[in-house]
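Structures given as structure tokens follow.
Bear in mind these aren't lab numbers, they're just calculated from the coordinates by the rules spelled out. Here the structure is a predicted model, which means the values were calculated and not measured. Cβ atoms are built from the backbone, for glycine too; each structure is taken alone.
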Structure 1
Amino acid sequence: MLRCQIDHITVTAPSLAVGAAYVQKALGIAPQVGGEHPRMGTHNLLLRLGDALFLEVIAINPQAPAPGRPRWFELDRLAPDALPTLSTWVARTPDIRASAAAAAEQLGEIEPMSRGALDWLITIPADGSVPLDGVAPALIEWQAATHPAARLEDKGLELVQLEIFHPAPVRVERLLASLELDGMFAVRSLAADSLRTAPYLRAHIQTPQGLRQLSLPA
């Protein structure tokens, strides 16, 4: 069975401190310490959104050596004064090679990654970009019996819906269908938002203070 599920949503930022402040302002809760990604020279913070779902804040680790290749999620392109943004998302699959082959879009090469004791396989384009104009997911296959979200503190957060805005919504829907993804997604035509001209994501998250959103900077 190759059905994929949303695994986590990712906020990119020029530093973890900036990203954490953005998340705390938006959701009313600060993310907890994650770890380092040695192969990418990055580190992260995390917030649980469900039993097998989490929010990640990721940034370049200034204490780590440069990886000698483009970092994932276009982090090398972030200016030092860039605003934190919900930039991408990751879909979990039980068979990453089969899911990548079935995908209607090229999602990148399959590479091994690690963070502390965690190991996984993930798709990463060679140039560090996010496919489909920044709205396609990376695919991930965890090599662990327990999902990492289960180890995080439960702060009462739940992802209600992920909206995907793109000028070619049919293309996005075709990709989601090829990955057998459904449920909490809503694909919107970019024409429905007169204030934006480039594709983007918007996450609706239930919090103890009510429904909140993560998206592009105002």
Structure 2
Amino acid sequence: MKFIVGTKKGMTQVFDENGIVHPVTVIAAPKVTVTQVKTPATDGYTAVQIGYGTQKESRIRKPQRTKGLFRGLKEFRFDDAGTLEMGAVVEASVFAEGDSVTVSAISKAKGFQGVVKRYGFKGGPRSHGQKHSERERGSSGGGPGRAGGRVVKGMRMAGRMGGDRVTVSNLKIVRVDGDDIFIEGAVPGRAGTVVEIRGK
């Protein structure tokens, strides 16, 4: 049972002992504190709640100040909480090079986008009398034989893109350097996004 919360710093590249370059995402993961251990007897399920970061007391709701002056709280569900107790400290060193992890974060929000960017539509033809249709999506309704001519539910249209919780599995840790965790590949979110990291 390995877990921690960090913030995305950005991407870089590292070389292994064979000289092969690996694109990595750097996650700053300073130590976090266990603020509550939930059990089936008291809460109906098993989970560990941790507090991460620091925050001014005036910016924290009074009921939450009893847990500490943390920037936020996150909960990780497990089948077995193990030996963790309230007040225990979890550091980036719980992970090691070669570990396979699952990361979750909020993806970059891109605002209101059209179907070409949002879904990869190719757009309309660029010739033969077509005008102003390069990035249009085409017809959305159907004839009488298709949903009675209505627009069917789930039709892909322009709309808000990004800003969703995204989980990526089977990412490999390339290096752990102090509070920094180097994860091979891309991790959702922009620089500064809070990232949850789970191991086995």
Structure 3
Amino acid sequence: MAEKLLLVYKKLYISFGPQHWWPGETPFEVAVGAILTQNTNWSNVEKAIGSLKKEGLLSPSGLQSLPQDRLAALIRPAGYFNIKAKRLKNFIGFLMQEYHGSMQKMKKEDLPSLRKKLLSVNGIGPETADSIILYAAEKPVFVIDAYTKRVLSRHNILDHDASYDAFQHLFHSKLREDISLFNEYHALIVRLAKEHCRTMPICTGCPLEGM
């Protein structure tokens, strides 16, 4: 299975090249993006983040002082803006309480403790927590999303109905724990799912065709 997972990675990398993901100028911006991208596409997240930047509010202190209704208005392009404003506020509260608003201090937390703490924040589930851990805190955890489940199940690697933990364990147990590898692999899966492995798949020209 390790060989098959590495073969998938190599085929995707050869076909698509490096993805330079996750886009963001700072770890904090990456964390905000991970929360905003829930149930929407990235172009909408970029618009929401752009609104925060334009107002000079894309910082822990900026979002902490911002009234929730004003925050919701600014992130409206990301959809579910009232819910996401509350989730952002919850994350900011966590960041302030645990790490005095410092992403650098958060990055010094060991992975198991950080993941447990993030999952205790209302509105942050495993996928969002792991995105923050991998892309913002730069720790080796594999992010599982709907795209990952779709691609792996269609290639008979793991059943689609398997749990989040089961999918994640597969990667953690069969691949070396490497931040760059986990980062690039997940980004390549997303690229594949958007271009070929859609709900209605376009298999012609797929890098994994014939596997």
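Per-structure values
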read-out	value
Given -4000 for helix-only ellipticity at 222 nm (-39500 (n - 2.57) for each DSSP H run of 4 or more, over all residues; to 500), calculated: source structure among 1, 2, 3	1
Mean count of other Cβ atoms within 10 Å over residues 17-24 - highest-scoring structure of 1, 2, 3	1
Given -0.45, -0.54, -0.86 for log10 I(q)/I(0) by the Debye sum over Cα atoms at q = 0.10, 0.11, 0.14 Å⁻¹, calculated: source structure among 1, 2, 3	3
Among 1, 2, 3, structure where distance in nm of label points 7 Å out along Cα→Cβ at positions 81 and 97 as derived comes to 2.8	3
